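What follows is a group of structures, each given as structure tokens.
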Structure I
Amino acid sequence: MIDALSLLFIATLFGGMVLYSFGFAAFLFKHLPATEAGALLRQAFPWYYVFVIGIAILAGIFLLISGRVLLSACIAFVLLSAAYARQDLMVKINDASDARAAGMDGAKGRFNLLHTWSVILNFVQLAAVGYVLVAVA
């Protein structure tokens, strides 16, 4: 039962991350003007991270209970990096976006750098969850 719950939460985490990253964001930018899509994503991202953190907590607990310490550590990385992204990185990205919109010098470069870092971090998180999913399946 514990293994089944671990698999369920890991699969939910992986599926949610893939859907948000490759489905929801792309859908918004395809069907809304860029400014509206960006504003909506800005509102949605905190909830995305709450989802990732919450499901990662559950997955990590069930992995620990089943004795899969290394896999639980991978999920802990995802959890902690999602908390960092939500509480620190996202704030910096939003500030840089606002500064870019105001035409401040260097803001575009800072936004691009921070956004690139967030994309890389998301792919690393997704790879970690994918690794755990394959290991548990």
Structure II
Amino acid sequence: MGFMLDTNIVSDMVRNPDGPAMERWKQTGYADLHLSAIVVSELYFGIQKRESERLRRGVETFLNNVEIAAFEGHAAHHYASIRNALAKAGEMIGPNGLFIAAHALSLDMILVTNNTREFARVPGLKLENWLEITTEGQ
């Protein structure tokens, strides 16, 4: 099982290369990381919004070291199921979050996010937060 990173985790890894998210990646033995094409879209939006050359370079360097997964048909089926279930329960999440959750589920990946409270509403979605400080093993 691999890891799919949410936008907030990538942002932290780019801005804070010695921070907890990057440290956690090191602890996994530099496990294969995947980004949804939806997350990449959000990252490029952030670059354009901030008009920051430094941010652009940091994000593009990061993107060269991870696998970018295309959103394909099986992810679309997961999207429909998740959206239907959350709508019936009256517990919707943001539109891009729906796509990202569906993508992670469709590829049987753990979604790494700092937004576990929202994503916890998605049935069956495995979550980790690499920005939480833990004392495990100490």
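Summary table below
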| item | result |
| --- | --- |
| Origin of the value 2.4, where distance in nm of label points 7 Å out along Cα→Cβ at positions 28 and 44 was derived from one of I, II | II |
| Structure (I, II) behind the derived value -16500 of helix-only ellipticity at 222 nm (-39500 (n - 2.57) for each DSSP H run of 4 or more, over all residues; to 500) | II |
| Comparison of I, II by mean count of other Cβ atoms within 10 Å over residues 60-67 - largest value held by | I |
| Structure from which -0.44, -0.59, -0.97, -1.28 was derived, log10 I(q)/I(0) by the Debye sum over Cα atoms at q = 0.11, 0.13, 0.18, 0.22 Å⁻¹, options I, II | I |
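Each value in this text was obtained by applying a stated rule to the coordinates, not by laboratory testing. No experiment lies behind these values; they were computed from the predicted model shown. Cβ atoms are built from the backbone, for glycine too; each structure is taken alone.
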